[in-house]
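Each structure below is given as structure tokens.
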Structure 1
Amino acid sequence: MSEHRDILTYIPQRPPFVFIDTIEELSENEAHTRYTIPEACPLLSDGIMSLAGLMENAAQTCSVIAGNKIAYLGAVKQMDVSRFPTIGETLYTEAVIVQQMLNISLIECTTRVQDETIAITTLKIATMGNHAAK
């Protein structure tokens, strides 16, 4: 079930560079987010979201798992894209920690449009400290 959460307390990015509308589910080891691509999305070309946009959506979904800790993208281990989404399509992204050692997590993200998987991304994320009080 969808819950209203203030996205900006989970990620350091600010509009227009926010690529999550809603946190659908959140636990210690996974996050599920939703993002409907607006015409004003800064990472579009001819109405199509770029590779950087898909990667940013995945990275921001990973940041949600970190909660109030500061999360840094350490590496993109792998990214497979079957197609790029367009304006008005809704991305459903699931991030799951598959391995963790100390403050380093290997996270696999699956991005779907409806029932179609369009991207699978594996990211290495480091967390440290807490965000400053808002």
Structure 2
Amino acid sequence: MPLMPKRVKWRKVRRGNVKGNASRGNRVSFGSFGLQSLDAGWITARQIEAGRIAASHYLGREGKLWIRLFPDKPVSARPPESRMGSGKGEPEKWIAVVRPGTVMFELGGVPEDIARNTLNRIAHKMPVRTRMIAAGG
């Protein structure tokens, strides 16, 4: 089941902008290796889940994966072929806003070659360019 908040203060929010670099969440905090975003963008709950599944299939029972994103922003959409007017559409999906430098996934307890392969598999599911970084770097 995809990630989404249990409850929110506002049901619909505006799009906002994704300017600038990440000032928080831009260092590896939990594991030894991390997947860092190089672009700004929106990552949906389905894409996060796809990355989690790809990592867990490759890792099996070894290592630990931390997901540093949470999709807490609703994106609304109008039904197809509806007429103009009559307000804003209903929330369709949940997204996480990502800026350049955001660490999206972290991995610990595995050697570097396995971590590189795992993060590469996750990166293929993401809509932004990424790079692998190590803790303390």
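Where a number appears in this text, it was derived from the coordinates with a stated rule and is not lab data. Keep in mind that what you see is a predicted model, and the values were worked out from it rather than measured. Cβ atoms are built from the backbone, for glycine too; each structure is taken alone.
Of the structures labelled 1, 2, one was used to calculate mean count of other Cβ atoms within 10 Å over residues 40-47, giving 13.1. Name it. Matching structure: 1.
Source structure of the calculated read-out (relative contact order in percent (Cα under 8 Å, 6 or more apart), 25) within 1, 2: 1.
Suppose you compute mean projected area of the Cα convex hull in nm² for every structure in 1, 2: which one lands on 7.8? Going through each structure in turn, the value belongs to 1. A value of 21.5 was computed for mean count of other Cβ atoms within 10 Å over residues 32-39; which of 1, 2 is the source structure? Traced to structure 2. Of structures 1, 2, which gives -3500 when helix-only ellipticity at 222 nm (-39500 (n - 2.57) for each DSSP H run of 4 or more, over all residues; to 500) is computed from the coordinates? Label of the originating structure: 1.
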